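Before anything else, here is the set of structures, which you'll find just below.
What follows draws every value from the coordinates through simple rules; no lab data is involved. Because the structure is a prediction, the values reported are computed rather than measured. Cβ atoms are built from the backbone, for glycine too; each structure is taken alone.
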Structure 1
């Protein structure tokens, strides 16, 4: 049985933006402020470093907060994460599902109608959550593709919802613009929390906006 997953406020970690604090310290504060899911992401880390980071983050998460690992299926399995998230240039979702088995969560990025169509064409049960974006251009991931805007995200989110998939919006989201997003089940942020002077307060602010 797959782990319960609350996508309301989904944090993707960034080791550089978190400094001088550690990623687990930022995650602990963010969860106290209302983050409901966490994805460990560090493209510069070795597999060993990513594994150790994932274990450290897992250690500070309370029950009910799902833990994903970006891209690294082996790390997700070894660290006992709840799921893995893959992008368009990572391993194919169907093959990832075969590797992780039926009980873990699988997220997939979709940044265009064609990518959403491909996600929806996968066998039922392959993907659980679709990350839609970027909503707005963001320096955190400059190669993320063209900004969709709130209307573009809403259109893709509606398609995901109609197919029974959970969706989260990502890309340039903060407490000042999150209210503009509709037709998605949650928002996914990086710098809005990782770079904040007070991650717990930043998470509380975002959670309040999303709840409205």
Structure 2
């Protein structure tokens, strides 16, 4: 695919994902996520040719202008969409498939000073929601979702939904999940557990009240 066709494809993704997008002129000039992706392609071009200094300079200029840090060594597929994007960090050995969406504050990083493949692999059609941290050489499966604020340290199977700290798989039904923007409605297993505990406390309080009432009745008969 030619350079300009690829740029148009990138902008088409914005229209599909962001209802606020109005026209190509506005999108091309004002969307920082789009600019970060375009700059990364240039930086990655030099990185592959071992011109690491030039690649890093381009990467750092892009970071300064967009608030998005993508290491020039990261491999990113087609139709990648960064929504808003401020604070997004993507590490050197990260591999991102096609049709992937990430939101602001997402980190695709490492867990320490390990060498080799030390950053995540994100498969096709995945969605990483606001503030999520995906750390280490792990894999986020195809068509999977990572809920906002989650910290994921283990592999996520295909067609799954992960939430919480640490991240836990809460949906895995073998069917492709609908890729949309309502990531704030993902299940919350911590809140669900708290609700169950509250129900148990209420039940115990009711039983305790009955015991006290029975004791008072017994004392009155004496």
Can you spot which of 1, 2 the value 1.22 was calculated from, given it is Rg/Rh (Cα atoms, Kirkwood Rh)?
2
For distance in nm of label points 7 Å out along Cα→Cβ at positions 7 and 55, the calculated result is 3.1, so let me know which of 1, 2 that is.
1
Comparison of 1, 2 - label where distance in nm of label points 7 Å out along Cα→Cβ at positions 103 and 127 is highest:
1
Match the computed value -11000 of helix-only ellipticity at 222 nm (-39500 (n - 2.57) for each DSSP H run of 4 or more, over all residues; to 500) to one of the structures 1, 2, and report its label.
1
Parent structure of the calculated result 10, given that relative contact order in percent (Cα under 8 Å, 6 or more apart) is the read-out and 1, 2 the choices
2
Between 1, 2, which one scores greatest on mean projected area of the Cα convex hull in nm², for residues 15-134 alone?
1
